[in-house]
Structure 1
Amino acid sequence: METKHLRLIKTLAERGGITRSLDRLFLTQSAVSHQLKDLEQRLGTKIFIRGKNHRGKDQWKLTDEGEVLYQTAVRVLDEIDNAMNAIQELRHGHQGTIRLSTECYTIYHWLPAFMQKMSMLYPKLEIIINMEATHRPLPKLLDNELDVALTSDPIDEKRLKYFELFRDEIFAVVGATHPWAKKRFVLAEDFAHEKLIIHSLPLESVTVYEHFLKPAAIAPQQIVPVPLTEATLELVKAEMGVTCMPMWALRPFVSSNNLRSVRIGKTGLTRTHFAAIRTSDSSKKHLADFIENLREEFL
């Protein structure tokens, strides 16, 4: 049985016969009669009891078998119509689900405000943050566990498409009396005798290590993971280590003059942040709209 048969049964039942159904079915009377006869022959049962009212007009009633088919037609066609409406919403970017993760924990500080903005603009768009994928967002994206991954370390992979969002610079953050506080910049070897406080392991996810210390074959004297930014900065203020972070992430936590930021390297340690999606999802408008709003967030 095809959907056209379900629409035929539903329309004939609700309109009470062929004559009043033609304008909705967009078929000739002979075509409707032929389809109904063919369907009844295939099913081996009557679907309608044909009759006329006292005015001589068609008045068809469903048989018991026809009633079962009519109720089925109502449910199935409603589901199909709902699905088509949902697809149209997706095409226009108004509806969908976005599973999101980022390789940098500090980015989560601005995500709640951004999500609130998106919920007002797109009330039917659901954004789910997957923090468990933070250290491996691109592999998770390829495994279809994410829809958008925020990264500053893109990989050469044809199945992924990248959109540049913004650039920032990583600074070393030290206490006001730390020897680095008066430096214009620090070199890789300056870290060799320092305790470096990072947000979390693995080291490959730490920008200053992966892009500054590792290429210079320098390892800090000690590396200490501290997952809370507030706690990290309190340790830095107490001269119990140094940390590294972008200025935009540091600014909300600076309430005194007990911290200093120092450039890393003579030219600075900069990075570019990207939003990554699967290439196969490039035509999904709700993803494109989401990324465009992300870009505007950093203008």
Structure 2
Amino acid sequence: MPPPVFRFAPSPNGYLHLGHAYSALLNHDLARGSGGRFLLRIEDIDSARCRPEFEAAIEEDLRWLGLAWEQPVRRQSEHLPLYAQALATLTGQGLIYPSFESRAEIARMVAARDSMGGWPRDPDGVPLYPGTAKDLSAAEREDRIGSGAPYALRLDMAAACERAGDLSWSEQGAGPEGETGTIAASPLEWGDVILARKETPTSYHLSVVVDDALQGVTQVVRGQDLFRATGVHRLLQRLLGLPAPAYHHHPLLRDADDRKLSKSSRATGLRELRADGIGPQDIRRMVGL
């Protein structure tokens, strides 16, 4: 049996903090303890926010923590055609449609519906897309795209769920409410998620499932903030014929005000802690490892 494969996949849009350190160390420790492989993946599809200096800082911090990973490092920006192929597969299944409303226009549409009794929101609290663009004819869609209008490519969630059937995943960690074991996936709660935009041929949801499959990742260890998003990932895996890894969602580290740590938090930034004389073993103790 091949060894298990773990990965740590940060976005280079800022410096690492203690929460990142916990996730990276946990992945590395689990890989080492099981005789598995540990990969580093750079999720840099957001060209507006991701910068080379942040990527260099990520690798510097991880080496300082004592971590080693296989080479070469996978950078999502170098594999955009692969995500486009996956999107084309979903398009061929009749599950993708373009929407043209701006965020402000969607907000106004949702506000009008909210006044009539509330509008459903996804698990992150974001109002679901009303789905109005699905009423456009093929000719209208082609005309708008041909005119150069910005657009997002969305997954027709209801049709996708009907095609995929029942879904679940193996949870080896725990969800926010202690959920573990076999978890029933509920992708419908996310509505018609965006899988690409005019200027970016992929999204986090699409690229993460493609990358995990292509890299042979068998164990996805990540924060509980992504627990319910796993339903979307299992749906895409089923539609694209990709294998399903086991999942392990770990608790999030929080600040004194019980807020999830952010990359703007200097109090928990690894670079600032290093400058204050904190060592790698101190970091392990601080994150509970």
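Just a few scattered comments:
- Here FRET efficiency 1/(1 + (r/R0)^6) of positions 102 and 278 (r between Cβ atoms, R0 = 25 Å, to 0.05) was derived from just one of the structures 1, 2, and that gives 0.05; the source is 2.
- Value 21, calculated as relative contact order in percent (Cα under 8 Å, 6 or more apart), assigned to which of 1, 2: 1
- With Rg/Rh (Cα atoms, Kirkwood Rh) derived as 1.31, matching label from 1, 2: 1
- If distance in nm of label points 7 Å out along Cα→Cβ at positions 126 and 158 is computed and equals 2.1, the structure in 1, 2: 2
- Comparison of 1, 2 by distance in nm of label points 7 Å out along Cα→Cβ at positions 14 and 198 - largest value held by: 1
- Looking across 1, 2, the calculation of distance in nm of label points 7 Å out along Cα→Cβ at positions 6 and 30 that yields 0.7 traces back to 2.
Quick note: the coordinates plus some simple rules give every number you see, no bench work behind them. It should be emphasised that the depicted structure is a prediction, and the values quoted were computed from it without experimental measurement. Cβ atoms are built from the backbone, for glycine too; each structure is taken alone.
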